[in-house]
Structure 1
Amino acid sequence: MVRTAVLIVVALATWMASGTGLAETKPNVIVFFADDLGYADLQSYGGKIPTPHIDRLAAEGMKFTDAHSTSSVCTPTRYSLLTGRYNWRSRLKRGVLGGLSPRLIEPGRMTVASMLQAEGYHTACIGKWHLGMDWVVKPGKEISELSIEPREQVFNVDYSQPITNGPGSVGFDYFYGISASLDMVPYTFIKNDRVTELPTEDRDFLMMWGREDGGRTRKGPTAPDFDAMDVLPIMVQQCVQVIDRSAEDARAGKPFFLYVPFASPHTPILPNAEWQEKSGVNPYADFLMETDAAVGEILAAVERHQLTDNTLVIFTSDNGCSPQAKFGELAEHGHFPSGPLRGHKADLFEGGHRVPMVVRWPGHVAAGSTSAALVCQIDLLATLAEILQVDLPDDAGEDSISFLAVLQGGQGQRDHLVSHSVNGSFAIRQGDWKLLLCAGSGGWSAPRPGSKQAMGLPPMQLYDLSTDLGEQNNLVDEHPERVQQLIALLERFVAEGRSTPGQPQANDGPIDIRMGIK
């Protein structure tokens, strides 16, 4: 009888460790968020450029083939990843913020960081923020609120004053990084709520290493010691320091959350000397290799502290690859950043928002596994909440659906997805059917919005992704009933302020789902 009881206790403990008792483990969490890295840029996704460290993550965990960002550009995607809410529900309805834009995430809104902070995590963000923060604007001056500031505004800020409503206001204990993309001012590092060096110079940087005729970044306030080429290695150093500082607490039961939004391989494409010409392809490929090595160096710190077994690691990208990578040069070497997908960054086509995503969590995620489940970065909040057995309130994660079951080898819960392009055009997907509420790409690839080519096309596009992943055969005329079903679904998601069960919520301003077909 005693032996039977012991066996029951052991079995129960095993079940709790692998199932509903996941909250007991409280894993450390690292989210690597690459910038403008395409769906097929990694070798594990069919790319030709060596990416051994991220590919190792895939080999030791799960690779997703149908993972998405909510938008095809960076600010809105970052909003969704951290809040679990579709980006178009915010005040930003199209485009991206600038480096001087005020805070976008609403006061009081739960984020992944604030939820984990409340659960006892030490939280850190190292890298590119691009979600706005409140700078002190000089008297009588102004800053664009929901767009990249023009040249005449870049010195309208008093950079000597503390910054409010930055990462620290949404749940991060520590921040070290840059305010927005690395081709946006100001060119200086920020530590928590202050710049580390006043941007007293007026400079810019090459958009691509070795290409004097390839253009330059926006010119503006720059710290004397700031060099865009230093950003990636300094971010790696900062991440390693966070892990070093957090390791003892992590082993003692106080885990850490490290959010690593890289500024690479986004422009300016400036690989360091060690990586220049290493790919034998072009500077973008070199920069991609250096970004992969950065992931490897940070994970080496995790291994050095023997934290690997209790650390959940996610690697993904904010949107598709940018044409700044020089697609023609890459193609000459058989490398196609979007792989079989149509389009690229900024587009509503799959190449704009279908992204690589790999997840490693030893003992919970099967090594070498691949999932075709539909998942979205917006689902991070609900997934971590389920792991930690946290009940999300109605006013948090309104569009977040946990994919924990997928990580454990089960079925996914998401069967729908709303996608958004740089100009604010919408797409709605259910199952394999995807409806684009615009005539063209909604972004930068042909047919561009408003072009003569786009004006001659049907105002909407319907694709069956199960047979037409490249979105070539528009079925909008053949399936009018499907079109109406998908429009009705999108209208419901907008009207209810959420796409998950719960009490209706308000959106931040009117939402025009037919913007792209006017």
Structure 2
Amino acid sequence: MTGVENQLGADRIANRNRAAAPQEATRIDRIEHWIGGRIDAGSGGGRAGTVYDPASGVAIAQVSFASASDVDRAVASAKIAFEEWGRSTLAKRTAILFRFRELVSGAADDLARTIVREHGKVLADARGEVQRALEVVEFACGIPQLMKGEFSENVSTNVDSYSIRQPLGVVAGITPFNFPIMVPMWMYPIAIAAGNCFVLKPSEKDPSVSMRVAELWQEAGLPDGVFNVVQGDRVSVDRLLEHPDIAAVSFVGSTPIARRIYETGTKHGKRVQALGGAKNHMVVLPDADLELAADSAVNAGFGSAGQRCMAISVLVAVGDVADRLVPLIRERIGALTTGDGMSPNSDMGPLVSRDQLERVKRFVDEGEAAGATVVTDGRDIRVSGRENGFFLGPCLFDHVSPGMSVYREEIFGPVLCVVRTDSYADAVKLVNDSPYANGVAVFTNDGGAARTFQNQIQVGMVGINVPIPVPMAYYSFGGWKDSLFGDAHVHGAEGVKFYTRGKVVTSRWPAPHLRGKNLGFPTVS
């Protein structure tokens, strides 16, 4: 990338981030695709979506929606690039990964501001997202160690056997709005490091950060076509799932769509890892540190306005815990400031869209109508100077029962429900009866109880006095039951295996006297 192109990229970010100032946006940007190492306007016939600044409610950009032919061009570009990238040395890939890591680190603040501009989360949260994304890049820098096979000498006379792992080819990622840089980076750093070429379809709600990442990849020296971005809606998704040259698809999103992605992709002969929805429980036992539990419930329930697949949305209070814990949570909610994510005084930003705001409000209405006790009501919040923003304050329900929609459904908003149970056994049954099984936490000072809990609970990621048990990059992320379709989690060792396939070689370099006729079945000798 030239210095001029670099400056243009920086200028685009500066323009999109000017919402940090009080004035409203006055210019509408156009966000395009990235195909074959350059910005591509596509041929989608003018189809586009609107990108909003959620804090102001103002439209700030139009994002082009790809046609099937645009997807085909991106895949074709990746397929051509794979001819060389798939044969490139581990040393070359690692060097590019290290350079990419340094470039992302250097651009971290600008990337975070771009996320705030289009998603709405507070700046500290966005910076944390970039950091967690970087951890996966750092993990992928170890690809020479991660790709090592095994070797057995003399499995038969003068015969050796060994295993190797090889890239799949062209792979794709379809990612959600809530973590526009971290979730894609669960996928493409490992896929690319392993020798694959990647086509990303990011969320149309906050697409800009993926375009900036494409520029950083190019600056790091990644060959054109190895990383591509196609914007869009179901048209682009369906084409990726059907395309004969796509070998594997990674997805994170809601359970109904994850199920469709998995069924459609596998029907077309692809590997698919599809992470679905969540309804994460936090079980609090009577002996727990309630000050810690109250802090954790608020932080995990209302961070990013509850728009996290690992957010705590149900607090299960065992015995008399709720009578002591709910007042502590209410007190902490009262100290939270909801506002523009760019403001250093804001603890919680807006929801990502007006549709999402109305959807979450509807669930709060249903919870109240069903008889749950509204302890804290955030429906009438007003943010000065941002009256048209998509804001909903923290909402806390007590005396919620499993039959209520606020308990059953994945709300994806700042709504925390307290369910009371008489016993530990009832709490475990409640969690295990849920069709969702992404994450769960238990708060207790009893090590034996915690160990029993981690063994009995039927959930993929477990926290013990940790409310959001998101694993580090060298472990894999993924749930059970309706929170995962397919048998592979993302990043970590499972991510490497997902983006590669094994091959076993049996080798003999025979001496002349071993040659000759032998039609018998080969046996060990």
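Laboratory data are not the source of any read-out in this text; all were calculated from the coordinates shown. Fair warning: this is a prediction, and the values are worked out from it, not measured in the lab. Cβ atoms are built from the backbone, for glycine too; each structure is taken alone.
Structure summary
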| item | result |
| --- | --- |
| Computed 0.55 for FRET efficiency 1/(1 + (r/R0)^6) of positions 51 and 443 (r between Cβ atoms, R0 = 41 Å, to 0.05) - originating structure among 1, 2 | 2 |
| Value -7500, calculated as helix-only ellipticity at 222 nm (-39500 (n - 2.57) for each DSSP H run of 4 or more, over all residues; to 500), assigned to which of 1, 2 | 1 |
| Structure from which 23.9 was derived, mean count of other Cβ atoms within 10 Å over residues 355-362, options 1, 2 | 1 |
| At a computed 4, 19, 31, 28, 14, 3, 1, 0, 0 (P(r) over Cα pairs in 10 Å bins from 0, in percent), which of 1, 2 | 1 |
| Among 1, 2, which structure scores highest (criterion: relative contact order in percent (Cα under 8 Å, 6 or more apart)) | 1 |
